[in-house]
Each structure stands twice: as structure tokens, then as C-alpha cells.
Structure 1
Amino acid sequence: MSVPTRFRASCTDCRSTSELEPEAFRLALGGSSERTYYSFTCPSCGAAVRKRAGERIVEALSGAGVRTMRLCLVQQPSTVP
């Protein structure tokens, strides 16, 4: 029997630290490391927390099956007067 994967995460609002299952996280992959982040809801205060995700965090979360979305830049068509 394997031990379920859990991640330790801290809230930026109430500063509590919790251990959360992969289902509690969302991972957003942007075009650069500055636009790549993970998010979760703090179980202590209910705040929506969003933090930058470096390469190691991306590997760990995606490897554990965290739901992931890829962000892409959408350019609006230029209008000709």
C-alpha cells in the first residue's frame, strides 16, 4: 500500500502551513517562469493563494497529477480605421 502524496503549503494571508493533497492545487504554465504559478485555497482562512512555481515545483506538482493548464498570449487583431 503506497502513502498518498501530500504537499506542504503556506498561506500568504494567515501564514498557516498545511499539508494538502494534489487535488487541492492548480498549476498554470505560462510562457516564462515569471508567468508560471500554482494556486490553492487555504484550509484555515479560505483565502485564494497564488505563488510562483519554479522548475522543481512544476515537476513535483505535475508528477503528482495536479490539474494543469497552459497559459497562452492571445493577440487581438489590429483594427484599420
Structure 2
Amino acid sequence: MTGFLYFLGNTLRWPVLKPKEFFSLHAYFSIIYLITFTLSKYDVSQSNLVFTLGILAPLLIAIGQGLPIDCLDMESSLLKELKTK
């Protein structure tokens, strides 16, 4: 439960600490949604695939660039956060 609350707190602090990343990510999601909406409006059958790949792309890119395996480990995340401050 403590780990969940820690990551929930990080999620709530993230927009304040890094607003550029926060707005960039949400702008990206909005653009993907608009592209999907436009494709579905013109009856393109692959619009759901475009949406799925578009939403998963940031995660897949992060994994491809070497997302650390311990990214969800509370102790290692605490150590990284303390080192950056």
C-alpha cells in the first residue's frame, strides 16, 4: 500500500515539477485522438489500430531506449529521486 501511495504522489506531483513534459504528453494524446476521430469519420477501417499504436508508442519507445527494469521498484525510485534533489 505504501508503494502505491508513493507512486500516486509522484503522479500528482509530476505536472507541477515538469509542466513541459506533462503538456507535451497530453498534447500528443490529443493529436492521436483527433487523428483517430478523423479516420473513423471517413470510415477508415484501421482507425482503431492507429489509436492503439499511437497511445502505446511512447511506452514502446521508452522500452526500446532502455527503460530500467526497476522503474516500478519503490526503493530504487526513492534513491533516484533523492539523488536528483
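Bear in mind that the values in this text are calculations on the coordinates, not laboratory data. These numbers come from a predicted model, not from an experiment. Cβ atoms are built from the backbone, for glycine too; each structure is taken alone.
Before moving on, here are some points about what is shown:
- Highest-scoring entry among 1, 2, by distance in nm of label points 7 Å out along Cα→Cβ at positions 17 and 57, is 2.
- With helix-only ellipticity at 222 nm (-39500 (n - 2.57) for each DSSP H run of 4 or more, over all residues; to 500) derived as -3000, matching label from 1, 2: 1
- Structure from which 1.41 was derived, Cα Rg over 2.2 N^0.38 Å, options 1, 2: 2
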